[in-house]
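Only the coordinates and a few stated rules stand behind these numbers; no lab work does. What you are looking at is a predicted structure, and each value in this text was computed from that prediction instead of being measured. Cβ atoms are built from the backbone, for glycine too; each structure is taken alone.
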Structure I
Amino acid sequence: MAEKFDIFAIRTNNVAPKPGRILISEPFLPDFYFNRSVILLVEHNDEGSLGVVMNKPTTRYISDAIDDFPEFKSFLYLGGPVSTDSLFFIHTRPDLFAESYPINGQLSWGADINELKELIVLNMIKPEEVRIFVGYSGWSKGQLQSELKVNSWVVGEMEPEKLMQAQADELWEQSVSTLGKDYRFWLNFPVNPELN
């Protein structure tokens with residue numbers, strides 16, 4: 001007999017949110033930014049949470065999208081619906097910046113965007129060492145915990161190198177695959193169930 005699954009059943013993998021971990025959206029989260037998204041948590045504390053969507057690239061390089069940006073073959077990503085008039089970035093080279101915020105042992109958040117531009121001009125940083133976002137994703141105090149309780153998100157873990165190098169269109173599936181058999185059935189759901 002085929003095993004039955006309830007997409008709305010409450011499941012948990014007992015992995016707590018913290019900086020450096022990822023949030024994996026449930027298959028049908030009805031939001032432009034968050035549908036089948038993978039979010040890197042940059043901050044998480046009693047006051048709220050902040051992260052960036054890792055698998056929503058635009059079709060343009062940052063240097064083509066932003067007028068005064070030096071040539072840099074790195075796609076610009078949609079980080080989330082907050083502060084969409086600002087640029088944010090993560091990187092693997094804290095040694096090159098005067099100040100940046102460590103996320104975990106390998107990734108850092110932010111720094112001065114003008115420093116980044118200078119490093120690009122001097123050819124001191126490579127596209128694979130940085131990811132630049134328009135906007136970010138944010139949760140107020142207690143909001144993320146509430147969304148986790150109703151299974152909108154599942155907390156997962158992925159090695160920073162894999163996270164930075166993964167193909168954006170494959171990242172959600174790869175992330176779900178790391179969650180184990182309780183979530184494997186998510187991979188069988190169509191992107192748009194109304195068209196099925």
Structure II
Amino acid sequence: MPAKAKVTKEMIVNAAFEIAKEAGAENINARTVSQKLGCSTQPVLYYFKKIEDVRIAAHKKGSEYHIAYLTDLSGKYERPMLEMGMRYIRFAVEEKNLFRFLFHSNYYTSGRLSDRLTEENLDSVFSVLKIQTKADAKQAYGIFAQIYLVTHGIASLLAENSMAYDEAYCVKTLSNAYFGAMALIKEGKLL
């Protein structure tokens with residue numbers, strides 16, 4: 001008889017991540033994770049002293065998944081920032097439970113908006129934006145902040161089922177935010 005497969009910490013995090021995607025993060029507990037893995041709760045509680053630690057690890061994995069999703073650009077839209085914004089919105093539509101876990105839970109702890117918009121994972125976004133707009137770092141930050149706030153607002157409404165997804169409307173709204181920010185730069189009025 002072959003030995004039973006060993007449950008690893010990574011397997012537990014992956015299972016918790018899948019539970020968050022499928023049923024919502026509120027359903028992550030030792031029992032649901034162990035059921036997903038087909039094992040007892042013992043390995044879950046061995047690797048993680050508290051179920052809260054499992055949720056934190058699943059949130060981190062979700063954040064990495066989200067960044068990979070956003071940056072997997074296909075060239076569908078005329079501007080990379082527009083495509084990234086539309087992917088952010090599509091993520092909220094396609095992965096409602098995960099979006100709510102990432103951005104509408106107590107695990108989203110970035111603090112101030114300025115802290116969120118300067119995180120290391122946004123360096124590549126700012127690089128693309130600076131090239132696309134011929135803006136300096138401060139201007140790129142201002143443009144991104146305007147676009148991010150509009151994009152996140154739309155995505156949040158969609159993730160909470162507060163409105164129906166309309167791609168054309170979203171493209172127009174994000175384009176308006178982008179061109180509005182560009183006009184403010186020309187006038188020297190962008191914050």
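Odds and ends about this structure:
- Structure (I, II) behind the derived value -22000 of helix-only ellipticity at 222 nm (-39500 (n - 2.57) for each DSSP H run of 4 or more, over all residues; to 500): II
- Among I, II, structure where FRET efficiency 1/(1 + (r/R0)^6) of positions 51 and 171 (r between Cβ atoms, R0 = 30 Å, to 0.05) as derived comes to 0.15: II
- Kirkwood radius over Cα pairs in Å, for residues 75-178 alone from the coordinates reads 14.3; which among I, II: II
- Computed 12.0 for mean projected area of the Cα convex hull in nm² - originating structure among I, II: I
- Test item: distance in nm of label points 7 Å out along Cα→Cβ at positions 27 and 147 calculated as 3.5, pick one of I, II: II
- Highest-scoring entry among I, II, by distance in nm of label points 7 Å out along Cα→Cβ at positions 35 and 139, is II.
- Which entry (I, II) yields the derived value 0.75 for FRET efficiency 1/(1 + (r/R0)^6) of positions 83 and 123 (r between Cβ atoms, R0 = 35 Å, to 0.05): I
- Answer label among I, II for the case where distance in nm of label points 7 Å out along Cα→Cβ at positions 107 and 131, calculated from the coordinates, equals 3.3: II
- Source structure (of I, II) for relative contact order in percent (Cα under 8 Å, 6 or more apart), computed value 27: I
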